[in-house]
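See the structures that follow.
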Structure I
Amino acid sequence: MPPDSGSWPRLAVHDWTETRETLHMWTQIVGKARLAHAPLLNHWWQVTLYVTPRGLSTSGVPYGAGMFDVEFDFVDHALRLRSSDGGARSFELEPMAVAEFHARFLACLDELGIPTRIQGHPNEVDPAVPFAEDVRHAAYDPRAAQLFWRQLLQADRVMGRFRAGFAGKVSPVHFFWGAMDLACTRFSGRAAPPHPGGAPNCGDWVMVEGYSRELSSCGFWPGGGEEGAFYSYAYPEPEGFARHPVRPEAACYSEENGQFLLPYEAVRQADRPDEVLALFLRTTYEAAAECGAWDRSVLEIDPRRWSGAS
């Protein structure tokens, strides 16, 4: 289906707060299982989830001489686990307390022969109620969950094209379950000063690893604005970054958040939403690269460079 304005769904933040908070905890539980088994990659890239044609997945996670994966299927509303020895387990995504999801998920891993111990409380939220005790977060609206996945699908698609224009070190487009955001990060190649940390219920050393190199990061967060927001920031923030002109007109720099923001609804309502988002991603990256004196001639590349080859 070709992308158009009808592909970008409307999902008001206030309409799915309870489901979003529950889903946030569920993704943390699944993400921590990947963290428990995958080897450390720079900037914690081994812990993330990925957008799929049906939802969000861990992708393949090593275990012993094989691997397993876990997928949130937001089409049929099921959590699916598969192992490379042919084992499979699943259960329905429906209203249930975080404590129940936690128990059922770990039981499925046990049944697959993948016993797993995870850190028992969430990160980057306050208060950090232990998963096994969390009975307050129990909402699941399947329509809202599916609309959220469709938001991620569109953001992932445009951000993926943006990623293709960079020849330097660049992350995948991936979903960080700590803050519950979809992100893609470009790096200048230079070291960065130690990050001060400060995220709630998250060791400062986590942020030191995440921000160990100079970067420009963009993404989508479903909790900001009326319908969520796209963001872009630089670390360390170079002089002049906040004053650098960016587009489209709906974008602005937030002193409170230390980043440029673009309301999701400004993209959704545009005649050409893909172009509007791409413009935001490009001009905010240029703000970081120009103000930070990145070697753009070396780092950037034309993704269409082989389009004329036979």
Structure II
Amino acid sequence: MSTNWTARDVPDQHGRVAVVTGANTGLGFATAEVLAARGATVVLAVRDLDRGRRAAARLPGDVTVQQLDLTSLASVRDAAAALRATHPRIDLLVNNAGVMYTPKQTTRDGFERQFGTNHLGHFALTGLLLDALLPVPGSRVVTVSSVGHRIRAAIHFDDLNWERSYSRAGAYGQSKLANLMFTYELQRRLAAHGAGTVAAAAHPGVSNTELVRNSPAAVRAPMDRLAPFLAQPAAMGALPTLRAATDPAVLGGQYYGPGGRGEVRGYPRVVTSSPQSYDLAVQRRLWAVSEELTGVRFPV
């Protein structure tokens, strides 16, 4: 295997079923493309079915589309039920979909949009699908976080939905910090359960995707100008996710990101997250609150 891990290092995926959320564009599409090319049966779990079908038509191999709106717990439950019916065993769940820097909005269930979509929607989906992963040797749950988990980030238990005041960056940071805390607590529970399923996380560095479309103009304009020099293409940004999802050497609870300076770009390697992301008490409290808010209980 080369020193610089690339898509060529993804092992053969024939016989594996992979569910990738938000896979009609950007990092999710790039992830699904490699998995499908390596032989996996890939399900694009997307909000917009038409866009999902157009994306699936561009991909090789066995690719299907499942409607999933992470802003609606009812949709998450429906999607999970459909996926379990179609795929009684799932090898890989990639929690990739997300929103960034949205104006103050709520999900259909009344949660702040970034926290509700990026964390609670994926928390619920994982809990509802975990029974399909647990019996499968080598199965994995990979959740995509961000360098944004370090920026103005904390879990605001006294105001998770930002009702008193709102910060786009702060709310995004909270959701991405929650992604990591969820991964670490899930891995601890899987290990205690004696499960072979592994939970890992990844981040894409700074990648040239549609994710910044909700950023304020004052932020988006300079990012658009700097993108050709700073951001890496989606195919590179997807490599940490692909490595976390497929590298046989991955250990539970590991976090993968670009290996370049500041983790902005580069080939994927194991990285560390912020000190607060490893706070066990906060992880456990966030888990309990997430179960309460979503009504989803995990089998581990």
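The figures follow:
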{"read-out": "FRET efficiency 1/(1 + (r/R0)^6) of positions 114 and 162 (r between Cβ atoms, R0 = 25 Å, to 0.05) - structure with the largest value, from I, II", "value": "II"}
{"read-out": "Value -12000, calculated as helix-only ellipticity at 222 nm (-39500 (n - 2.57) for each DSSP H run of 4 or more, over all residues; to 500), assigned to which of I, II", "value": "II"}
{"read-out": "When FRET efficiency 1/(1 + (r/R0)^6) of positions 42 and 154 (r between Cβ atoms, R0 = 35 Å, to 0.05) is computed for each of I, II, the largest belongs to", "value": "I"}
{"read-out": "Structure from which 6, 26, 34, 25, 9, 1 was derived, P(r) over Cα pairs in 10 Å bins from 0, in percent, options I, II", "value": "I"}
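Read-outs throughout are calculated quantities, based only on the coordinates presented, and are distinct from any laboratory measurement. These numbers come from a predicted model, not from an experiment. Cβ atoms are built from the backbone, for glycine too; each structure is taken alone.
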